[in-house]
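S.K.: These are the structures in question, set out in turn.
What follows draws every value from the coordinates through simple rules; no lab data is involved. Predicted model only: the values in this text are computed from it and were never measured. Cβ atoms are built from the backbone, for glycine too; each structure is taken alone.
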Structure I
Amino acid sequence: MQKNRSLKVIGLLVFAVSVLACQKKLDEAFTNPNASVRVPLESLLPGIISNMGYNSTAAGSAYGTQADGLLVGRYIQYWGTNTSGNQFDQMGGATAGSDLLGNVWAMNYYGMGTNLKRMIEWGTEEKKWDYVGVGYALAAWSWLTTTDMHGELILREAFRPDQLVFNYDEQPLVYDTVRQICRTAINFLNNRNDSANTANLAKGDAFFYNGDVEKWKKFVYAVMARSYNHLSNKAAYNADSVIFYCNLSINSNTDNATMRFANTGVGGTANFFGPFRANATHNTGLIRQSAYIANLMNGTNSRFSGVTDPRAAYIIRENTNGTYRGVRPTAGAIGLVLADQPANFWGGLFATTAAPTSDADARYIFKNNSPLPIISASEIKFMLAEAQYRKGNKSAALAAYRDGISLNFEMLINEYGSSVPAPRVMTTASRDTYLANALVVPTASNLTLSHIMLQKYIALYGYNVLETWVDMRRFHYTDIEAGQTVAVYADFVLPSGADLFTNNNGKPVYRARPRFNSEYLYNIKELTRIGAMALDYHTQELWFSKP
């Protein structure tokens, strides 16, 4: 017995030593991204940028906008689930102990937060002012994106490792802070002294702006423009501020803030929506284009009645009839005969859920190496059009509106023509024919907010789900412009009755709750104070969209 016990002890010691050795190797290979290990800024920045889409690393951190976009895309009816009764098709929020709709929260506080803080700190010590400026630029974008999804945030007490519970700050303070961060970013990006160096910045920025500081400044101005544009319902709304920052911002597709992918066969190097990563069928995936986007493009939406949009073949899928149809929220295939059921986004049959081994039949942002715009010139032009319209300058609004459509055509033609059937490939002639249609581009006197917002909805399809959700909440989904009889989002129908999630108590969704695993396990008192313990918390309107 003693010998056996001795052998057991020796065995345990050997096991312990081997575990420690393995742990040491793992720690060396995959250092904690939020640990205080000093790393070169050039190696830190790529992982931070990847969080803008959806990060994927061997160390286990996987956060970003696209995972939440799979769910929010159902709220705004970009797509729906291919089976009936989905909770998010019903505008439901995350329930029980789920971390669904917590990816943007985690992106801000974990994937980007402390890493950005250290990049700014180390960049300041090393006098790499361009890295510092980029750090502030990304921080501004992250805070604005997160507050527009969740509302109240931990701002003043964020990133304090000695605290266990944290107080939340109201959204107006977050907005003010975003603008101050933007101004700080511009100041540092303007500083080309000391160790600021375009070639060196490009080492960490190879798949975004490739070290181009002037483009980073335009990105910052785009964040500023968004921050003013979002407040269109406020008495203090200032169209001139939106116009000013739009004019300084991204006005050409060559300046688009776009994530690009090496596509080397490793998850994090491919587009989140491509078949290699298989997220359009994974877990909360199974998405198919909605009837709403299909009707906007097939000529059955009342705003563009009878007009077929040539962009349809680029961003959505035809069915075996060669037409464009989509799913209604919560209905799945119900109401769609077999021949009308659209192909999935990878080109497979409607009912096919497995990802293909090749992306040869995929299109748009659903290919493995497709670029993912974060902010596009088209978006900026539509913001400009809305601001000019609200200011009463309809001629300028019409010009910006037309530019927004044209720039979207240009982006699709230049970036997303792969796998589009030859008869449906767009040309400048097909673009010009579409723009010449008075139902699409009316006279200045006949232009409406509905024209502007619906064309923006199309132009941002798929890649900018969260910004489109901001827009639709500003118009409370179904608002009608004064003097008009058709809703701004013409023909958009909110789920109701049994199609609306039971916890909504008859109300549409307006926010995501804080992330479960970082808040509901310890910060209960503060969550109770802001009302986040209520089952219908996700239906409480955010400050930005209120009068």
Structure II
Amino acid sequence: MSKLRHALLCVFLFLIAVQNIAVAGDAALPGEIIQELPTLRCLGVRWLVAGDDNRNSQVLVGYRKAGSTQWNRGLDLFRVDSRGIRAANRPPAGQTLFAGSIFNLQEDTEYEVKLVLRDPDGSDVERTLRMRTWSEPKLPKGLRTIDVHPGGLQQALKDSKPGDVLRLHQGVYRGAFRPNSGTSGLPIALVGAGDGEAIFDGQGGSKIIDGYALHDLMFEDLTFRNAQWALTFNEAARITVRRCTVSDVDYGFVAGRNGQRQQRIFISDCVMRGRSKWPRSEGIEPRRGIQIAGTGHVICHNRISHFADAIDTFSAYPACAIDIYRNEISECTDDGIELDYSEHNVRCFENRLTNVFQGVSAQPVQGGPAYIFRNAMYSVGHSTFKLHNNTSGVLMLHNTSVKAGMPLRLSTGATVSNCISRNNLFIGTAANYAYENLARMRDCDFDYDGFGGTWKLFMKFSGVRYPNIEAMRESGVAYRHVIHVDPTGLFASGIGAPADLATQFDIGINDLRLSPRNNAIDAGVTLPNINDNHAGSGPDLGSYELGQKLPMYGPRNEH
């Protein structure tokens, strides 16, 4: 063989080898699958995937009840941008994190979850998991019941053992208290006896219940008042607070330290009223209804008002697998709900917010996905979604916001990355823009939303001005299917946008179900497991499908 032919052959073989290496690098290789702590209505997973240098793989999701033959489709797992994850949690070099949730499940039910890693550069890989939703914590039965009267609680707490139910009779229990811990499956419960209001009065002090590092405790049908903190459970686990009333406090419930220890906190059907005044007059206040970090929590069906923020996640890591839903929130001088510093599979859905300075804050979400869907917001002061502080991994789906002035704004120059917006309704009055977005948008996908109001220019997006809807659509940057909706007669209740933020509206006015004749009907895009049951040719924009009954917001029992 001549030297020239040998050289050409070597080059040819080298090119084949390089091509094979490139293809191998493009093929997605399955790694570890992590199951999140399940909640009552949701399941979450994370899957580490190597390879896939050209980022064209996807993970399809199917789910069904164990024993069923019919698979249901879920949203694809979300490709998490590693740059958005805090440094301590970033995947190893060469790996990508996919993560996601399944919604609207039944409590205490076993499911099969099918994940299919699909990559055109390699063969499909399928994994099937068996996962079970959580069951709502129940009072222990058949063990010791202790009747407690004012003056006798400290001794009763000292003597209590796992499985005990302390029945607190009518009266005022003054001071600060520290219970004992129960054990897993045998909590210690403090419950109202039912013969009148059992009131914990903090006498203006620091804490009423000091639950630091405690676990397996339940509180039901009790009243807490007159302290800076009503219930503090930093580094605590398996805590239930149900059908309780909290008033005249700066903080209702706090569990914001060492999130690794904070698991399985359940807060439901409570009424919490703070000390903040509406409208906002003191700037940003430190008052919080519920502030929580950790994993596996459920905060649902609560009525929370007159705090700076009603419900917050907090930067005590981890902050993941947390559900916030069907809460009735009003008169918040800062954020109605704050998902700040949350990480993956945090879910904020089907809440109703009225008279809030900001709607839902996400500054930042650290990689995500954080799901914000089917929330109804009326009388929002500034930003509906606060995507500040380099947030990454937020999905905003099927929300309705009605406010004075600009329908939507994002007043930060920081980068917003890997965020998705679909099927939302943003209604305002008169403003310079329908949406003024000053952020640097990176790998974001905003489309299929509807805007209502009057404006001089349609949109400023990522700092660029678009004079009208047509210019926005034609740009290809975002909102290729955006629509303008007429606010007149948009809602079946007849409600319109508020004139200003100073008015305190009754929560009953917040009925944002659509009237039958407007172009928001059928204008959305199909999202599996989010709008599967839409009635028309497509899903309707906003929080509600046409003809839907209002969800049960707030406590399911009278107070």
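S.K.: Looking at structures I, II, which one was distance in nm of label points 7 Å out along Cα→Cβ at positions 110 and 230 calculated from, given that it came out as 2.3?
M.R.: The read-out comes from structure I.
S.K.: Taking distance in nm of label points 7 Å out along Cα→Cβ at positions 318 and 358 as the quantity of interest, name the structure among I, II where it is greatest.
M.R.: Evaluating distance in nm of label points 7 Å out along Cα→Cβ at positions 318 and 358 on every structure, the highest lands on II.
S.K.: I would also like to ask the following. When relative contact order in percent (Cα under 8 Å, 6 or more apart) is calculated, the result is 8; to which of the structures I, II does this value belong?
M.R.: II
S.K.: Moving on. Thinking of I, II, which structure, once helix-only ellipticity at 222 nm (-39500 (n - 2.57) for each DSSP H run of 4 or more, over all residues; to 500) is computed, gives back -2000?
M.R.: The read-out was computed on structure II.
S.K.: One of I, II was used to compute Rg and Dmax of the Cα atoms in Å, and the answer was 24.1, 97. Which one was it?
M.R.: It traces back to I.
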